[in-house]
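Read-outs: derived from the displayed coordinates by stated rules, not from any lab. These figures come from a predicted structure and were not determined experimentally. Cβ atoms are built from the backbone, for glycine too; each structure is taken alone.
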Structure I
């Protein structure tokens, strides 16, 4: 094993602590095929709530065909078909995965080394391994090759080529991860996409009028989906049934409700013949999908063999890979897609490599948990914002936006609950998060929401991953991930992508930690929170004002406001003070090329008994220069407390 392979192996978590190489060597020494004790060939691996409808036999591929192969002539979205299990969502994700070679090779790891060796069949030990991205960590799942059959036929996922078994074995490994095959009955394509790739899942509701009626919004969505697809993203869609009786009902145009379709192509299709003037060529936004059943297709405009295809040249049809066959794959216009489908899941592959022609994102990942504790200061399961008393007991994470403005991509993913389905549980919790703009120097947990500014709220929904894209202005922010109800226990990961490093980190402490140094140099006696709203009435002329807040040895400086005598700052700062007799100083300066100009200051005692409402104060000169009045006023709110865990 090469050093690079060893390094990769060491970074992979072993599911059930099973090592592929060790187990394969043991089988070789004993000259026997692998039988997995952690996922045995018994009914309990199939179902947890019922018995099989007919007698199931577990058979190895060699018992089902003469020349079994893991992969035959590469992998295609046409390889696999859904079996007698309600996991179209999983099969749709596999179809998406199959068209992205770099991605499926991470899941079917070192597949050539796992392939049957025709020249040396004794090397085959009936053992396979697959990698899944589980809560931020690549996890290796080992299985044996015994597959459930009825009357010699595979009953679950299978290939359209009788001797190809990658899809059946991948499904078995995924079922083992979930606890049983039945645990895969019903699910979300986006979850499987994330497990296959580590993508960031985004859920969109196409039933909203803006996508069905507003062509501008529709065009924006198409460009976004096209970009996501071209950058390796995996996309699926479905139609929400109106009731359980409507599940898998077929529409007049041949689409199946409550059924996951994989998107296998997104492109702008050229109409008519090629032209020497590209700007005059009419292009149609189109999207191609595949039904995991391998049959039953769209019967509307641009369906297989329809008259509309005469508008497209033969060469264009060939480049699109157009086939007229009942293979479950079909094209439709993006407009029809928006009108017929109600839900789309986009698995975005966020580029974090600096060796890329595409935009590179800075990524931070935090692992956390919602946990219960009788002590409010230690409890980390406070529920959503509606629970005013307990909300701030949730985990809190701070990050910085260092540019004047930056786009932040935030993904909150809860631990997969499917393994608990046999216990009558297994549903996703309703989760979401809030984002607050906080003091520029905050390093401890928030204990009071005022004067914090809430700048964003994600959707709260019972899906495994919640995603939000938000443009944020320069400053410091705190994300509070929550469950909807308080008292729920679960693990989660929080991922943040920004243009420049965000320094995302958890706020773990409620107040400064008492150390041996604090005994020597003193421990804070008071906490003071400052909000400077605005400065007005400064000297006439082109002013470029900025603020400096001083407290003992600490300073907080605001960004510069350009060419104004009235500037809104809404600058926040928080200080843990040792010398409570020393006033807090807020200074106003004018930014200049050579030497900055002092414009005035205010001194504040910042006592707990001082007024807590917004005050309008006169700017004054420095004390050493007489402390007289200077042009301008400053609006400021100051809150102080001798309880260090109050603010």
Structure II
């Protein structure tokens, strides 16, 4: 039985990519300096220099009081793009032809990461989406299986994490922008919108995973100039300054671009090995000379494609800002903000920085993806560099959290304060992660993401003390007198950031007397085709239905939600309103979300949940583990709270393993007005 719900007519369409003609792109041996990563260009900004840097604000008080709203129009063209991606296993570039956002703001030699959209609270962002892809008959057919991947050339746009309207021409993902159609999205950013790290990507049901895997994703940064006052919190941006200028601000977009080269029958070309029992195992996807890699299928006739284990078996590499085994640059003793965005489809990242040997610089140039553990043992030596996580999913946390490993599930963003203690080269690793903590449920080991070249500067002996001192100095210089003492006191008390948190804690009184919302993820492997389902408190799990409203919520209320999974683990994502983590209970009922908690159910220590209590997010890993191999899945229970504020209309919640979403692991949600009598309004008569 296949892992995917497919139709023969759609499968035939997938194979069209095999006939695409390849263009000569000067492929050959690549050098490390070819892949130095800079911030993605800013959409609509002619000069790419300092593209991701916020503007200097020498007088923050004046800036905060004189900031004006702006109308920010942008153009995004959706096209097929010929490009190349480095393949360390062959010491050369692979030619690829993929769907992408393209235009004058895309870096020519890294076209598969979209430009960054930048705005400020109060702005109006207008994105003219121009779908220039070839015609796709499956986009206009009716009556077919809605949860079979289809309409691969249809698209739309999702502003992931933005607090804007989900209806009309705002963040409306229920539209299909078919080939040949232009549509202007308009995001009215409230003046009270949090500053932070968000992102945008295609979200057309049926083709989301295929297009995001092609690189159709980019950063969306809301900058902030609001200082904290005696009565209101401010933006973290106003603290992260030194000498009247913003601290270095790095935007890193992580993607799994899972291209394949196809044979004459439209099947993925693979390398296999023979197991001791005589069966064969796919260990890599291969491209022959003259091939062009494409992403035109969710699963070929041989069962290869997106799905459990697929990223590991493909032998591909996670890219950073469109570059494979990228080189990043920093300066010793310089505190910087690194914005990490997981813009991939279905792989878990565990980011870690470890000093690299001189031999490692040469060795990384010819590194097969599966050799990461050996590379790490030989060339990444010493203790990981501690970093401080200051924001999750774009929302500033009440306290910076020190970590040596930062877990990113699909859809996650984490803002880090990073300082390297001395000059040299550092491995940027995707560290080995327990099976229970990963999307694919595989023991994939360590993989190398790239290296950081750290120039000479100030040597740092104690990173936490240095970070505290830097932020205290910044607060002395930048914070208004009315709050300066409190901000400095908080920083000295364990790097608390309470005057920069954008949302107030939801109290017990706010949710008292209101029924909980329950979300249950499930994959029913006993049906044909396999069913990808979401359940609620009032019915068993079932696949997505476009014309069904699964949840009706009332504007102005707060409510508690309980998230669980009956079969494997899934990242939960909901549009419009973020949520606050209240508790995460392992199968024994132990709360593993508190700072310092240990999540070791099943025998392996998983670092991703401790410290999430009280943190605001829009995407959250819902874990379900097998305590014994082939045993039953034991679900964790995640308790969150949210408020339904400002916006009414219809939107979605879903699993952010995007091929799961495309196959039905999604629900429609509607927020409606109260009727004034304890119920909901259904419109006038």
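Ranked by distance in nm of label points 7 Å out along Cα→Cβ at positions 344 and 584, structures I, II are led by I, which has the greatest value. Comparing relative contact order in percent (Cα under 8 Å, 6 or more apart) across structures I, II, the highest figure is found for II. When volume of the Cα convex hull per residue in Å³, for residues 256-567 alone is calculated for each of structures I, II, structure I gives the greatest result.
In this comparison of I, II, the computed figure 73, 71, 53 for Cα extents along the principal axes in Å is attributed to II.
Among candidates I, II, the computation of distance in nm of label points 7 Å out along Cα→Cβ at positions 128 and 424 that gave 3.6 used structure I.
Structures I, II were shown, and FRET efficiency 1/(1 + (r/R0)^6) of positions 200 and 616 (r between Cβ atoms, R0 = 25 Å, to 0.05) at 0.80 was computed from II. Determine which structure produced the value 20.9 for Kirkwood radius over Cα pairs in Å, for residues 72-359 alone, calculated from the coordinates; the candidates are I, II. Label of the originating structure: II. Taking distance in nm of label points 7 Å out along Cα→Cβ at positions 264 and 512 as the criterion, the top-ranked structure out of I, II is II, with the highest value.
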